[in-house]
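Every read-out reported here was derived from the displayed coordinates using simple, explicitly stated rules and does not represent laboratory data. Values in this document were obtained by computation on a predicted structure and should not be read as measured data. Cβ atoms are built from the backbone, for glycine too; each structure is taken alone.
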Structure I
Amino acid sequence: MAGSTLGTLFRVTNFGESHGPAIGCVVDGCPPGMELSVEDIQPDLDRRRPGTSRHVTQRAEEDKVEILSGVFEGKTTGTPIGLLIRNTDQRSKDYANLLNTFRPGHADYTYLHKYGFRDPRGGGRASARLTAPSVAAAAIAKKWLKLQHGTSFVAHLSQIGEIAIPFEGFEHIADNPFFAANASDIARIEAYVDALRKDGDSCGARIDVVASGVPVGLGDPLYDKLDADIAHAMMGLNAVKGVEIGAGFASIAQRGKTHGDELTPEGFASNNAGGVLGGISTGQDITVSIAIKPTSSIRSPRRSIDLEGKATTVETFGRHDPCVGIRAAPIAEALLALVLMDHALLHRAQCGDVRVATAPIPARAP
């Protein structure tokens, strides 16, 4: 299937289906000599995996990663790294009623028309289950970027449905099941999600992700711009319907005196550009926001058609998140890390010897 590989020099090829025996990826292009073990990868998978709270799907997958190749005596060899995650808690019978119809908002209809047949079990390749290999691959990228450039990543839920979540500090993210950078609004969010589940409904979400310690110069002009590749990767995440870089759509109402980030010897005065100018990183934080649509799999009956085009009603009985955005923060971090890793290697390949007289402007704290 085309469209399963992300990256140019750091290439991640994703394989598997939601209810197949396993999912995984092949990571090609990782530089040799970096220490790597499952302990470097598993923590990010544990953050993403299902069943971690009552507010997400109760599919009980451990998501234990296996390294099949590309590592010898604890170090990367420079050859392809094979990563495998076995599926252990499939309940394909939950999808038996969908064999001859289409779920509204899902890829059932489009997959059938493109390939001539489809795997209805959990959505097959269209399932968010396939984000786990991306998270695993990105753990490798994160480690290399941290060692080489001091780059770090953090993402948080900033809005769920109608509730805008005030930012109170990144330190709160690990203390609640929503990846919210907030401590005072958690009870209200829990009540909101519980009401959604009881009503058989779902909602959307906004995720904000930040990469700090990004070197100056990553990216290229025109069609290989860093922000364009970030948007491309983020739109590849299931249920994403919008991507903002920096000020994003708020820049429509800004004036030039406000939007243009002034330069000072102490650093940029603001970061409306989101850390990217002309498609090339400025050395500031890369700031990205994504809009996630409401979960399409809901218990409420929905109108649809069957394989013959006749009217019918669809009810979804599987285990589903009332808001898929709840578990999206680690995935957003992962996708941003994969793009930055690829661009870091591309920059090193073409412009690694470039030196300029003007020192990089220090990044100010947000």
Structure II
Amino acid sequence: MCIKKVFSFILVLVVLFASTSIQASALSEAELTAPSAVLMEPKSKKILYEHNSHEQRPCASVTKVMTMLLVMEAIDDGKINYDETVTASARAASMGGSDIWLEEGEQMTVDDMIKATVVASANDAAVALAEHLCGTEEEFVNKMNERAKQLGMNDTVFKNCNGLDEEGHVTSANDVALMSAELIKHEKIFDYTSIWMDELRGGKTQIVNTNKLLKTYNGITGLKTGTTDDAGCCMSATAERDGLSLVAVVLGCNTGTERFKDAATLLDYGFANYQFKQLATPDELPKQIEVKGGMDKNIDIECKVQSGFVLPKGSANKIEYKVSLNENIEAPVKIGDIVGDVTYTADGEKLASYQVKAISSTEPISFGAIFNLLFNALIAL
């Protein structure tokens, strides 16, 4: 009887411990105040947490993530450069809300306009950049919507480039995460999103970043806040620790404090429960494979594995791979021919499969091929 009681007590402890572990790793909706939220791993676009993620809502100045994406892409394409001059139009100078008080005809470099848009969330600077790039804000907004469609942002319609409240200007937490993931591919953007305080106009204008997590959150790298009457307090927060990059999006919070707390809660959840595993080509994959009936006995092969996966912590150590090569390869073989594959799994679930391809070629053995081979050898002598 005593042994049974001891066993029962131990069993209860085990159940309690297991329950505690499950609760510690889960994230409940009650822990967030935001009516819409997403946590995404940006490289794979894997969603790690979502709540009303496709609900259409305004996002205020988080809109500027797309504005900055088009600007960074234009710079990379050589359409504009950081040092060229941007002249503020009357329309740009007329913007309300957060701005740097541009005057009509005032000039700044692209670099300073980006800094103002990202750090100070300047609506006037965003419009100035849009007009500089496309001639009019209207044309720039058309480009924003085109790019949104390309990224699969099906919940989004942009009406302006800065996020000021406007009828029909909507997006979703999911779509904000998608455009944020695309923007941070341009690592130069972090030079701006990581600025806490800076100056413009030769020190006459001081700017302070609207992202307070820069001062409080370990690993924070960006990205953009936004607040309007219609949108509430919104944010797309990016952070990285131990090779794992995350994007946390919260829309519609009641206060700035709630916005930052919710974003930090999402990021904490991601870092506590997931890790990023970069895959590599197996060492066991041979450099060559035998070919039957070819002028060459072997051909060179390769398998390009350049991606990685976000996995629950602990699962990354369980990744397995299987190399499968065709057993009967006959000439002719051309460069690029598929001769096998490498498949990766974790806990029995398929992660990805990559093709093994020929990177050299060989012709079938024939009298003509042998004659040419001998003839070329004689010429070489």
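Quick one: helix-only ellipticity at 222 nm (-39500 (n - 2.57) for each DSSP H run of 4 or more, over all residues; to 500) came out at -10000 when computed from one of I, II, so which one is it? This figure was derived from II.
Comparing I, II, where is distance in nm of label points 7 Å out along Cα→Cβ at positions 32 and 312 highest?
Top value of distance in nm of label points 7 Å out along Cα→Cβ at positions 32 and 312, among I, II, belongs to structure I.
Work out the source of 2.3 here, i.e. which of I, II gives that when distance in nm of label points 7 Å out along Cα→Cβ at positions 168 and 328 is computed. Only structure I yields this read-out.
Ranked by relative contact order in percent (Cα under 8 Å, 6 or more apart), structures I, II are led by I, which has the greatest value. Identify the structure, out of I, II, from whose coordinates distance in nm of label points 7 Å out along Cα→Cβ at positions 128 and 216 was calculated to give 3.1. Attributed to the structure labelled II. From which structure (I, II) was Kirkwood radius over Cα pairs in Å calculated, if the value obtained is 21.7? Corresponding structure: I.
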